[in-house]
1. On mean count of other Cβ atoms within 10 Å over residues 334-341, which of the structures labelled I, II, III is highest?
2. Between structures I, II, III, where is relative contact order in percent (Cα under 8 Å, 6 or more apart) highest?
3. Can you say which of I, II, III returns 170 when volume of the Cα convex hull per residue in Å³ is computed?
4. Please state which of the structures I, II, III yields 6.0 when distance in nm of label points 7 Å out along Cα→Cβ at positions 222 and 382 is computed from it.
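Every number here is computed from the coordinates shown, using simple stated rules; none is lab data. Predicted model, so just to flag it, every value in this text is computed and none were measured. Cβ atoms are built from the backbone, for glycine too; each structure is taken alone.
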Structure I
């Protein structure tokens, strides 16, 4: 046999090496032919293009064609090592194994696809049988003894009902009843009650009247001239956290959806003739009125984008592969919905407790923004007294003040009062006086009992005082539009070895706050001439709560200076501001809310950066606001010289 092969080589003028190369080329050609049959010629070219193997596949060089095979079979465009002639046979064996795997996988997929098709046909047949049964049932009549009995039970239930809930009774019925939001309501009214109303986003803490204000503003706008709202304008309310985008488009309560006749349950008379049925959403229900979305920031991002498109077009468009515009059996209203869409010209009012930076910028660019203000203790007291008048109950002196210590939300304050009202009624019933026309009095003990049962704690645990303390100062923080007072303290000891003092700070307050401590070290040295490296200093945020790091800078400087120089600080003041290493007081955010938080804590004077002067509320009562540019301006005001009779804690 070997002699025969050698005679063939001699006769053809071909060497043994040429013969082997020729065999490899044929093998490669066969493999490409297999892939072409497997994917189809066009798809093979597309696949090679995506994997950057097209030029290699068309090459005359055997090794490059082998690389092309590797990239296509193993779907790896990073394979770029050109094999040697000796390596090619082994590589081709791997490629053959890979092609075998592809063929096996495709065979299994085709088998599964056939089974799926069979199952779908089976379900379709069952569905047709069910329709036939339904037709038979309808021919026999809609009602039977069982259905008539259920109907009678429903009618009986309709005759019974509870009285209105306390929250429904105590909810404001006019804009004048919404306490503490005069400026926000004025701004909202100016944007809604106009010939050209604007979409609006309402920001603010929970329970301050955002939803109620939006509803009442629409009612007021209906009665005003030169507004586009008529008496039929609806206020459609929905919670954004409950809205989710369905990628299958099977259901969409906000925008509407199409119920296809086979799998998505179009009405029977439409399903029988294969006509899809559009279901209108809330945006169409709100047409000509207001669509109010509470918790706007919680909406699914994809659904937000789709809502923005509807707001732009002022219509909702529907699509379905089952819709045939040439089918004469399609009802006119369905044809109009598919061809013209459904009207959705509404005014969007969104409410959120999130920071504006967390809201979709596309929404913010299309809407005016109105900020609702935190409620003060005086506002809470007024809300409680108004609610007591509606309940027709008497309040013991101080009840409104006690409730105001437990919450900063108007809604929560009313809940506490309603709970105390129920408790007072229970006590009357236990005493046998429930049937008598006895005036109900709610006492402070009722409030304390409700607070204990509900595990309520006073909202403000830190209070300003007339005392002086060394190394202790109040900073200001803000979270969710609610300001709060933060207690910062510092203590200093002479280091055991000069220049080797240690500086400690609680890590839970955040890395930016820790940076403020190091900035403060430079400022302290500049102002006092003392190197904090000569002291062991511990700075602590009482409670370990996270703080807006930069805004605590000035407070930390003053606390350290007080600790080092043993100078007591007034405990009826609070400061906010970022500190630069040059001693300048830089602007911070949330000044408006921080001042309200200071008021609740009984702080008498607040120091804020000069650049935040425009953020100061105009009607601050009972609190002095001082703007400062440098930290030196604050020192003598918050650390007065000690007098002989000064009270020091």
Structure II
């Protein structure tokens, strides 16, 4: 796959499946470090269960007994910070991080090891040293004054929570050492089988070409700061294609340009022919990143992330989708294209109850693709329907992407959830209409299954019994948010416990499945949070270099006018979606565009009750645009999730051809939301 996590968090896997060490490669110290970090991780990941209990207890106490415990609120984000920070080192030893694998997958194993060794030494190590050194000072100052919660009724010993920063990064350093030992030992062993594939010159050439483009672009800017901003983006893109994890590429690029800024400030770069600057960036300035990391790990909004991930993964284990597939197949059995319609409807239900794209695509592929192939469905229609339907979870609430967008743009999660409902349903409806039309015009593409029977009342009853439990969970989660009964974080905890109860009711839950769900949640949260860490350093340095003003100037200088500027930004996001996944675009690009959008003076109806309606409309436009990033090669997550469960006779080219109409439908939905802003603002206004 082109954009991968060896352990994506959507499918449970063992450590041995994650890391392929040749025989004899496991050195004593490295194995000890691996096992130690895995053991700590296995203990810490269980904190997610305590987190669920804390959230549900808070809601029950408030509504059943009219009691409120502020300590429980603080305990929630303490547990979130503990899980995410220690999860990062676990993700390192299990190679779970996101990487752009377009070129990396073509390299020999030896070349991949060289990339990892250089990446750890040059990109990851400086960042880890900074966070251990400055993180310890941050903790010690808190310990010295015996810092406790700012709330009189909050938790004591806040310094203990801050100690997580240097300790967790020390563990990350140990994880990196373990990887280095494995890699260096294998490089010296020089096994013939590790030489099969392309040499490292492939990625070196691409990086050199990217730097050449950056050198040409420098003539289009006027100041040294602008040159550095341009160079920072181009260096990041060039390093991405080496295949080193995105999180540490972001962090390393930020550290490199932080050093470059310091050198320019001190007249140490005059040999380049560029003027000196005064950015004010130095080692202590970079130390401010520690405070930002603390703000991220103690963010109450982001607590919803692991809970929604747990909810989605537990629903996959509960057998809900399988029951829906069987019931709806019987209901739509005699409808031409009925199987594809069933997949889309289930995709909509899964999207509104899980929000986990990878899990939805894999599940739909496993449940429906063999049946569709057996009934002689067109390979392109079948694969396109599955990939697109499984991807709806990134837009239809509760979506983890919308949670992160709300955090980055300082918007209400509930507002974004409500704003995304109509566009999400609209997109799903467009899929259904397209499938129905194609099935009527090209009957060979979607034939009626042999032996299909006309539906009866028993079939309708079976569908109702299958669909009511997940709909009840959706109502409990989204309904409680929209009605103002719970916060999104509290609703996420209710969803997690609700999905668990469904799995128990369907007799699908056992200790092994619970363990797999906990481990998958731990990994998924860890690699997302790792990108948060890298993006924190990258965006901090970028802003210190004046990147915000530079990008705002570039966009406003196009002279396209308000609507033209919005379309230009969306076009940029669409193009970036070919190479980056939604997390990087959301964390790096989206916050830079916020001030630009706010300065356009857009007249978007807020109906007198919505704050920042233009910003909400814009964020949903970006969310719809980023749907395409899952379906567009070379970095199309859904394409490779699906390919992993396809029969051998279904080629990647079949999937590529199949998703093209659905990408066009996504663009059509984007156009409709653009020309009809009320699709995003009416529901929030009606709720208020």
Structure III
């Protein structure tokens, strides 16, 4: 049976696993920002097989409460307690037993639903290939994705799945973990009425047949959608105006003299009553006070639903809930790295932005500058210094285009954080897999940049192609590491791009060409040592020039420099070179002469030293990026509990 057809999800798909009974409880949940309470002591209990709807007008605190449930980091302080079977929900437990389907369906645009579900399964379980195919087939069929299973997900730039199909794909990936609790943020957002009704009906069937807890926020459900919920919580201004069986809402409103008009939507009616923007504050306060008075009274009634909730919360605090199921074994780090590397390879091949697009841009840009400096292909005296300028353009412009990587990595990191938080893999596995793929791609980019523009047009010294490519690719990798650091450090990609371009500009300024290193004051001189462009230019010039000779000069043992140049009439003499540019006959002589003006250039070979320094700088930025990545992925924290309460188990660090 599919999501459109409804029916028993588990029947015929027993390997997906029916969960043991569980109880999800939250008590006295508060969220405080700068001394202001956004959430004000919310409590409730949801049992497995039930669906809770959190409704309320905009700004009521629905998403904030969902963030508290999901341990999402934020600027404020979270207080209260959230438990599953009396166990405090820490980050490690959240990864094992919870799945989140966010309002925005952030999928990998160039993967198909089958690939996305298969990779999620391989990342989280140690199934055989046959079992993986069986589970993926079942999820695709039950989610109604059979017809689009081989269609790319798509995004705003490429056509792909519809909004409803993306939402069902999000749910399928969430179910791969076999969670005890699924949290849904606005699951009907962007769906038409029929699709919203269908998917909410499926959620109810899913909760019952898999015996799991489903909690969702929803803005304005239709009557059909609302009637599919087991429990409802009405929020306004961070406070509760109702919590209980969804079917009881009409009776409660009748009790407080706010009956639902005939043929009206109960959800719309109660939302009108608690919306401060369109209802008088006095009326909203009446709804809040009425619920407080009613709940206080009913909590003391042994036969009431609210009394049972209060007892359940008390039991959870005393650790009287059931035990948590033992999670299935997850793949090891090497297995996760292999799966992530496979995914990154697929995305690299299909997504033109990250590497293919830049390779074309490198080819075009470097070829363009080679034609601009076409005369420098001739190894003559007058063109010797222009070799240096050409190298600056050939490395500078491609490195500047690394700003594209900042955008791409920033967009990628949104999905990475979500997947890491949900326990699909560790952030270090992602960094390792990404780094493995980056290194060979830097050589691909280097080949695109150097081969045509450098060696076909500008006639670089061909025997040194391998050494030049190694130097070039290492420099690109160092700037790529910078881009990745700024992409994860700044949530706003524009700030990351700005930081990257500032560092790129600093590399030019402090490379020893624009201003002599000796003239740079402290503490700015530190940039001369920690940025890679100086080391690249020095070794690139030596690599290309040292085995070559330059026309217009001759070896001359009588000249102190060891060479002399012919004058315009062809005469030779000690002072004849004054009428012409004269840098030397051998490459070493030219390097020494250029080094008189640009002191970072020298005839001594420092290739190995420069290469190692460039790699060390890249490693430094890579380590910094890795630390920022791990920190950002593990930024979630548990709730602050009242000081008198003690956990039923040792606190786990997050």
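1. Sorting by mean count of other Cβ atoms within 10 Å over residues 334-341 in descending order puts II first.
2. II
3. Attributed to the structure labelled II.
4. Attributed to the structure labelled II.
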